[in-house]
Every structure is written in C-alpha cells, then in structure tokens.
Structure 1
Amino acid sequence: MNTHTLPQETVNELVALRQENTEEFHNFVKALVDNKWSLRSVAAALGVSHSIVKVWKDSAEGTTNREVPEVPKKLKASSSRPIKPEVEIPTSDQERILELTQQASMVRGRTPQDSPYRIAARELEDILFHYKEMDVSYKRLSEIAQVSRRAIAQRLESRARRVSTDA
C-alpha cells in the first residue's frame, strides 16, 4: 500500500497539540483526513494504528484554522502493463475460422479420423494455435469463431494432445 508521508512540521504540530489541546488535536486530525490524507499516513506519523486515528477523527466536534498540507499527487507507476499491439487477422482467415468452426462442431467421439469434419477440426486447431502463438487473445478468437472462450481453449488443448501423441 502506498501511503504518503506527512511533512515533518505537521507531525511536530500534531505531537504538540496531542499533549496540549486534545480538542484542537482531534479537529486537526479530522481536517487532515477530510483533505485526503489517509488514516494510515497520520497513524504512521504518530506511531499509532489507523483505527485510533479514526476514533480521533470521529470525536472531533469542530473545525481548525490550522493550515493543512496538500497530499502529494500520485505518480503513475512505471510498472504498468505494456499495451500489446493488436494482431491483424485477415478477413479471409476470419471467414475460414468461422467456416471451420461450423464444420468442426459436427465432430463426435465416433467420427472417423478421415472424416471431412475431423479434418476441418484439425485445420481449425492449427489456425487457432498459429494466432495464439502471435498473442491473439482467447476473447478475440472466440469472437471470430462465434463460440465461447472455453471452446477455443478446448480446441487448443486438443491440438496439444494430438501433437504430443504424434511426436
């Protein structure tokens, strides 16, 4: 969790108020939290738990004239996920995937190995594997084939089994 650190002069002011004027201390804590300082930031500065800071904030009955420091702006994390360029799938391949999907859907357990439907299923699996190797998402492939993502995953699993037994 990323908590910001209160400025040292604000921490010193809080420590002094906590000892001298409890009511003003609670009002200042409330002002900090109301101005986007997290409970954890205030807690860390004073060496207490965030739940204690919440109790102090909730017990505040007024406002304070003290200046509340600005919360530093969040910097965008440099470790954000890179955006992958979308792979262009030619229209002819999209049409072929859809056509093969319809034929492959006719395959059942007892469908002969040399059946046109079984051949279409193997061709479909090879095409899907090719595009999956190019980082095309299951979602994109399933939209083209007009089937579920799970159906695409099962086709690729089937291909993997077929390739491993052929080797």
Structure 2
Amino acid sequence: MSYTLTEKQEERVKQWYASTMCAFEGFKGFLKEVNGGVAMMQPEILYCAIVSWIIDEDRHVEFHKCEGLEEYKSVAYFLYWFARLKPIQILSTGNKSDPRLILINEIFALFTVFRMLKIEGSKVIPERFYNEMVYVLRYRTFTAESLFPTIRLMDIAAKNGVLKFY
C-alpha cells in the first residue's frame, strides 16, 4: 500500500528519522557493554516504521476530530510500529551470546520512549516493570491503543516520583 505524505508529514518523518538514527548511534554503547555485539539500523525499515507511526497519529486525530494527540498516545504509536517492524539487525554477537540481543528492538524502543517522555528510566522505572514491558513488546499481541494507558501511567508515575509499582 502506498501513501502520499503531505509536506508537514514529510517534515515530521525526516525529523524523527534523523532523531532516531542519532539516538541509535548513542545506543550502540549498550551493545558493546553487553558483549561487543554489533548492530545496524535498517534505514528502509526504520523509514516504514516512522511513516506508519505518523500516518496512524494523523488518522487518530482525524477520526476523533481533535486538535492533536496527547504525548503518551503519540509515544504508544511509535512503540507499536518500532516493536512490530524491528528495524535493528544484529550483525555480530561478539564473544558470547547474550539473551538481551534478541530483544534489541524492544529495548531500543523503550529507550527511545523514555527519551521522548523525558524519563530517566534506570532512576524511576522499576526493573520488573521494564522487563514486563520488554516481554510484552516481544512475545504478546498488542495494539497501540492497548499501550495508551500503560504509557500514560508510566509517565505519570515517573514524573511524580513514584519509584515502585509493586
């Protein structure tokens, strides 16, 4: 299926594409920390994920006849498309295999969500919650809409200093 993007959509896609690629460059340190693994972002797949995210946002706004999307809904659409299309490819696993490498797309998606919401994940998101989110993104069926309340609660809890959910 082909979409013709508006000028505004094209500009948003370019902005987010560049921002995501830049974030990925910083994220590569995680791979080296894990075990010297090497990964690359597949540009075509990332482009498809970002275009799908932007189009879904605009559909939501048009359908609900609202002025814009709440931040957590936008983030949920990003998370959905990134986790679904998985644009990061592992090129080398380094010296030994690490189970986190199979989850690299989900881990990077959450890393990006924390950046988007201005959350310092390791300081305010309990490890159990984080692990559950990675698990859901990898192994469970979900929609962007089903992520709305989870992202919202995570954002509220993090910004209000709630350190434990359990």
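What follows draws every value from the coordinates through simple rules; no lab data is involved. Note that the coordinates shown come from a computational prediction; the quantities given were computed from them, not determined experimentally. Cβ atoms are built from the backbone, for glycine too; each structure is taken alone.
Where does the value -19000 come from, among 1, 2, when helix-only ellipticity at 222 nm (-39500 (n - 2.57) for each DSSP H run of 4 or more, over all residues; to 500) is the thing being computed?
1
Using the calculated result 3.5 for distance in nm of label points 7 Å out along Cα→Cβ at positions 71 and 143, pick out the matching structure from 1, 2.
The structure behind it is 1.
Given a value of 31.1, 90 for Rg and Dmax of the Cα atoms in Å, calculated from one of 1, 2, which structure does it belong to?
1
Relative contact order in percent (Cα under 8 Å, 6 or more apart) was computed and gave 25; which structure, 1, 2, did it come from?
It was calculated from structure 2.
With FRET efficiency 1/(1 + (r/R0)^6) of positions 55 and 127 (r between Cβ atoms, R0 = 35 Å, to 0.05) computed per structure, which member of 1, 2 shows the largest figure?
For this comparison of FRET efficiency 1/(1 + (r/R0)^6) of positions 55 and 127 (r between Cβ atoms, R0 = 35 Å, to 0.05), the top structure is 2.
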